[in-house]
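Computed from the coordinates by the stated procedures, all read-outs in this text should not be read as laboratory data. Keep in mind the model is a prediction, meaning the values are calculated, not measured. Cβ atoms are built from the backbone, for glycine too; each structure is taken alone.
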Structure I
Amino acid sequence: MRFSEHYNVPTTPGDDWYDTFMPADTKLFVDPFLIWEQTEGHWATAHDHLIDFFEMIFDLVKESKGNTSSISWRQAKKLLLFPEPFEFCLGVAEGSPMGIGSGAGLQQEMLEGVKVATGLGMSRIAHMEMLNLFQGGMGVDRLSDMTCNILKSYFISYTQDVCRRHRVPMRRFEVTNASWNKEHCRWVTKECELPVNPFIGKPLILTPSKFLRRIPVATPDGFWTWAWSTMSDELRGDLTFDIARNVERRQKAKLARENPDVAALYLKDLEDQPKPPYPIDDDPDMLVHWYEAGASMAEKSPLTFVPQGETDFERFIETTVECFRHSIEDQDGWQILWGEKSGREERISQALFRSSVIHYCRANDIDLSGESDAGRGPVDFKFSRGWSARALVEIKLVRSHKFWDGVLAQLPQYQVAEEVKRGFYVAVAYTDDELSPRVREKVEKAAKIASDASGAKITAVLIDARKKESASKARNTDLSNQLHRDSSAGGEDAESERSEDAEES
């Protein structure tokens, strides 16, 4: 459920906030370079505020003189530990917005990056991405986590403005890292009024869509490519500069540290480049609208079977899987699973399954858990109604290199760990080869082998997600020939029909 859906908020042309999907994270990230572009209004001073934070870190590291036992160093270390900003519902967590945040490893790497910068005589940087280049790159989610923490006060006031404008109720929450204090060099926890995310019972913070990207503008890979194409003559005398795309992270970091002027030029060049946010409306990578797509599939394939008791539970799961298969194969669900040139990644199939069957589960008081921890790792979906009625569903692409391990090892292990006797292995196929009789037979055989070995019952379901022709162009040659044979043999009417069919084809 989205923010607007839960709070019944109509969006207007004056609204630029991303309509957050509240039960789980969306795989988009706040990019500080997009905030840098803002020169007017609420966000005009936000990027300076971001850089001021790192100026405070620089001052502490300089005061420490590299002594890791000093108060200044320890204070800088505390400031660089960023908790997961779960309030934003952005990142890579599948089942919930509650992620892991930035750990001690990243904290230490950031400190080393600042230490290098201060050793080069820097006291302030124009872009926080400079430190990212010095350490060879951090995950896009970590860069976003840092930005959301450092600028949380800006996002809080932005969210409050949206809620007041649309009369969305707010509650007082104690918010970690609500702001930071430069005078005392510490994070500040505050009580703030914010809307509630009902799925986790915690505060929700909105962000403008224009700040969201899938991949950040400035990356170590981008720096390496830019330096090769722009500064290769200058750099060849300093180190072996290889154009290979799979250069180690340490080599990229070394290039940036030994050539900070080149790193600064790269970031300066990016200032003049177009930096479009992720196109949320078009959603080419199906990162946003999978929820609505799945709901539409469920609406087109209403569940005809309603479980009356525990004995009907297994049939209910079979029916939901069958509805999903029908939506993909016989309706237009397959279109959602295809990008411009190829079938989409596995998580899209999983997201569509979840967003379609969740409606069946709600209507029948059945709990559906996505990415639940089954002891040996995350299982895609667990259905349950009490302890005795439970089932697991694993969804894999046939093209996955772990496909056979999924049915022979992973799903049986999950079932043993969860003490669940019923499992479904749903295989999504995009090509003729993946749907060949040989593959189909092998999948069914693998499910039987796994069932016999584990003592659990596993059913394999192979779904045809190949591109389909429009129904208006569909033609069944065998039935057409039968029709003409059954008509008056050699008659003029039959000959005319055959001519018409030939023209149409």
Structure II
Amino acid sequence: MSSITPPEAPSVGRRATSGVFWLTAQKWTTRLLGFVTIAVLTRLLSPEDFGTVAAASTVLPFFFLLADLGFAAYIVQVKTAGQRMLSTAFWFSLSAGFVLAGVMIALAPVLGLLFDDDGVVPIIQALSIWVVLTALGSVPMAILRREMRFAVIAGQGAAAAIVAQIVAMILAFGGAGAWALVAQSIVAPAITTALAWLTARWHPSRTFSGAQFMIMARFGGQVLGVEFVAMMRALAEAAIISATLGVAALGYMNIAQRLVQVVQDLTGSAIVPVTQVAFAKIRDDAARLRDAYLRALRLTYFVLAVPLTFVAVAAGLIVPLLFGDGWRQSYPVAQILALAGTLTVGAWLDHGLFYGIGRPGTWFVYALVIDGITVATTAMLAPLGLTAVAWGFLGVCVVATTSRWFLTARALETRVRVVAAPFVFLVVAVAVSGGVGWAVMAATAQLPTFVALALTGVAVLAAHLVVASLMAPQTIPEMLSMLARSRIGARLPGVRRFA
């Protein structure tokens, strides 16, 4: 295969929305089983086990990013991906993956001192395998994304996650402790990488172009900067919480974050990979790009506000039900992070926009400022406890959302109020549906937990639909149109297009 060309423009919207449904379906499959897995693991493993693995895992994306150098993002958005360019990206990623795995093993003792936990050292060394596996699969995965073969990506991801969860549970029942979580982290990328190579239908040639490398490096360096800042923020936050409040506190934070992330994954995790490709295909048509972005933003807020508001209201019932009574300190943290999550979903869409239109440098500056504020806020509030840290993160999300309006409006060549308008609906919807949910939950406090949760969820959904019908009436017909075009079978929905 000499080059990989993008799909024709008329099919972009259809394939993008179909891709969202495919990837969302994958998340529902893996996360619902994942809920069962994590519910079991939290009863077999201690908060210290989760905290130790969470601390070790924070360094993994950093090492992978150095191996990839942002080349995958470049491959996804470039107009034509030639064999020489793809081979150059592959050989660099593979070589860097092995080198960085060795560096990771050597630096593990130093990182153990940083986290003040000797148990982190062997886990970091074992997880170095993850870096090699993901670097090996970087180019074929980028090819699949570029070709918008999201059904294939979804199927592979689901299979890998299910097998990894089964392995983790078997090891946990066998008394492996934290190593059950380590095995889960290694098995999933091993399967995903193998399947990506089988389906990408591409093989590298024995070529490495210095010119192609420099072109990709200029773009990828800005992407790397964004991701590097995010990884450093996660590492710094984990180190601050672990050093100030202890590794158990990091475990409580990790469970709260997992709950919110699961909800986001089930409803909106497909936004970035799909919209980045879709926006890249239509970036030369300003009017079409602007319309696609605003429609996607309205639908994103409409869909994700309901489950995140539900978690913000009912985390005190959800956490003990899923994870057991030993995670009480995670309750308020999960509630606050869920509220913050309603704001961060807009960042996902903006991320895809700036990468898709070839402006990762703008996103890098934004990420540098916001993540710096986040770390500083965590350092100031950590002595006051996890709840204070969560409130601080919510405050940063408000600042970040407001600042993005100006950046996005400029990129789309429109007014700030046009970009900010959907946010007004979001705030009102969360406030009204959350208030109704709180009232129903209080009124059903004496009922069985499942009944109380069901009634609370129905109340939140009903209130949200009422607000949507009054403030964003066009959103519901758009969503119904998407669902009406769904086809269950060999392909998931071909639905109303984003673009």
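Values computed for the structure shown
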| item | result |
| --- | --- |
| If mean count of other Cβ atoms within 10 Å over residues 119-126 is computed and equals 20.9, the structure in I, II | II |
| Relative contact order in percent (Cα under 8 Å, 6 or more apart) - structure with the largest value, from I, II | II |
| Cα Rg over 2.2 N^0.38 Å from the coordinates reads 0.95; which among I, II | II |
| Per mean count of other Cβ atoms within 10 Å over residues 183-190, the highest-valued of structures I, II | II |
| Label whose coordinates, when helix-only ellipticity at 222 nm (-39500 (n - 2.57) for each DSSP H run of 4 or more, over all residues; to 500) is calculated, return -13500 (choices I, II) | I |
| For 96 (volume of the Cα convex hull per residue in Å³, for residues 343-462 alone, calculated) the corresponding structure among I, II | I |
| Top of I, II by Cα Rg over 2.2 N^0.38 Å, for residues 159-438 alone, largest first | I |
